[in-house]
Structure P
Amino acid sequence: MNFYSIRAIYKFEMARTWRTLMQSVASPVISTSLYFIVFGSAIGSRMVAIDGVSYGAFIIPGLIMMSLMTQSISNASFGIYMPTFSGTIYEVLSAPVSALEIVIGYVGAAATKSTILGLLILITARLFVDYQVQHPVMMLAFLVLTAVTFSMFGFIIGVWADTFEKLQIIPLMIITPLTFLGGSFYSIKMLPEFWQTVTLFNPVVYLISGFRWSFFGVADVHMGVSLGMTLVFLLVCMLAVWWIFKTGYKLKS
């Protein structure tokens with residue numbers, strides 16, 4: 001394992017974040033804070049508790065997950081797209097660096113950025129809502145696992161996209177709607193039985209439900225199922241990345 005090459009890619013990607021702090025960190029934190037103000041403080045004060053949890057606190061895991069997933073995809077996809085777009089990816093591929101080391105460098109940096117952002121949003125939420133984390137170790141583990149999974153998904157999108165517009169299609173047209181319909185702002189138990197069944201086909205439900213369990217000990221789906229679904233999605237992404245490097249899809253053409 002060439003740790004020097006991993007460190008070089010990782011440090012390069014992290015340095016880009018510090019150069020764009022307003023866009024990479026401040027903007028998502030401020031946007032999520034507005035959700036806390038509107039839904040947590042204004043609307044939440046007029047709503048009854050859900051599963052014994054105040055509405056303002058109930059939406060915290062969903063909002064963190066929403067930012068975590070979108071930022072993980074954005075960071076990883078842009079990170080690999082720019083070298084592909086500019087042609088510098090060929091220099092990386094011709095260097096004595098394995099596919100595994102390239103993925104660890106890019107995905108590791110993207111996941112680190114997203115994890116830091118998620119923790120910042122969690123700290124910011126304390127300014128607006130009072131909450132407790134019942135299972136902090138599980139919460140952190142789920143946070144990191146989701147960041148790695150969606151960073152790898154973003155890496156795939158970055159390789160697939162050949163225009164800047166394509167980088168935004170899946171996050172805006174698929175991930176964001178699935179997040180809003182995945183129980184970010186409500187419990188799926190509040191839906192009619194038919195729509196509860198339909199909602200279970202939404203993979204984001206399992207992510208939000210498992211993350212919410214780590215906070216309050218309540219979930220729409222069993223924690224084991226949520227963790228299992230996340231690991232399955234991670235495995236699918238790993239297989240897709242393996243296939244990309246095996247075939248050279250859009251990297252060697």
Structure Q
Amino acid sequence: MSEPVVLLDHPAPRVARLRINRPAQRNAIDEAVRQGFIDRLDALVRDASVRALVIGGVQGVFSAGGDVPSMLGLSEAQARARLGHVQQVCQRVADLRLPVVAAMEGVTAGAAVGLSLLADRIVIGREARVLFPFLKIGLVPDWGQLLTLPRRVGLPVARRLLCGGEPVRGEEALRLGLADELCEDAQVMDRAVALAGELALLPAEPFARMKQRLQHPSATLAEELQRDQDDQAACLLGADFREGFSAFREKRAPDFIHRPGDRA
């Protein structure tokens with residue numbers, strides 16, 4: 001039996017990892033990969049033991065992007081169905097209440113950049129290359145990038161990256177804000193897993209509420225203040241705040257996993 005095209009493992013306590021497993025195709029994303037992400041993400045939502053997720057690829061490459069040969073000869077209905085499938089993946093990653101860390105190893109192109117931009121943190125290798133090939137092959141950027149890329153790097157930089165098509169190396173990606181951490185190429189995945197382990201220790205409910213509000217900003221100050229009231233009222237009554245306050249009072253680090261303050 002052949003290996004699945006999306007591998008799921010647990011490389012650290014409370015951390016799950018999804019890796020694209022098509023090394024012969026440089027981990028290009030086709031329908032099977034998209035469905036693999038959908039199936040794995042749906043399972044992770046139901047797994048209370050997982051508190052953070054790492055996404056990446058096998059053999060030191062995140063992904064060469066969308067599987068271009070599979071895009072040829074589509075009818076309009078098939079093209080729309082393909083993008084509907086993409087939408088399902090993107091929405092699941094964006095709506096995930098857990099911290100998500102993307103490991104940009106080797107090459108991260110096209111669709112994989114869009115997938116990475118849905119993560120909360122991005123780790124990149126010094127010699128890694130990030131590519132935006134859409135206009136060069138006559139396509140508009142997709143996987144949400146016309147929203148997520150300007151949010152990360154600003155509109156002028158996003159325009160330059162999308163129109164220029166030149167590879168962005170690790171140091172430049174960090175400088176532009178396209179990535180959050182830079183490390184040696186051989187250490188990218190290990191650092192992404194370690195970072196996910198750190199994020200897994202955060203209070204789950206406050207983080208999830210914060211993440212959703214950053215994903216869906218308020219239109220007005222009045223709306224934002226109402227969301228402050230709704231979220232903070234829930235958190236003030238929650239177990240994470242009880243633990244945080246107990247840790248503060250006892251001059252110790254908070255433990256949002258076991259919550260010793262709940263037993264005080």
Checklist entry - Among the shown structures P, Q, from which was the value -22000 of helix-only ellipticity at 222 nm (-39500 (n - 2.57) for each DSSP H run of 4 or more, over all residues; to 500) calculated? => result P
Next on the checklist: Matching task: 43 is the computed value of percent of Cα pairs over 25 Å apart. Pick the structure from P, Q.
Outcome noted: P
Next on the checklist: For relative contact order in percent (Cα under 8 Å, 6 or more apart), which structure out of P, Q has the highest calculated value?
Outcome noted: P
Checklist entry - Of the structures labelled P, Q, which one yields 2.1 when distance in nm of label points 7 Å out along Cα→Cβ at positions 119 and 223 is computed from its coordinates? => result P
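Throughout, read-outs are computed from the coordinates displayed, never taken from laboratory work. Since the structure is predicted, the reported quantities are computational estimates derived from the model, not experimental observations. Cβ atoms are built from the backbone, for glycine too; each structure is taken alone.
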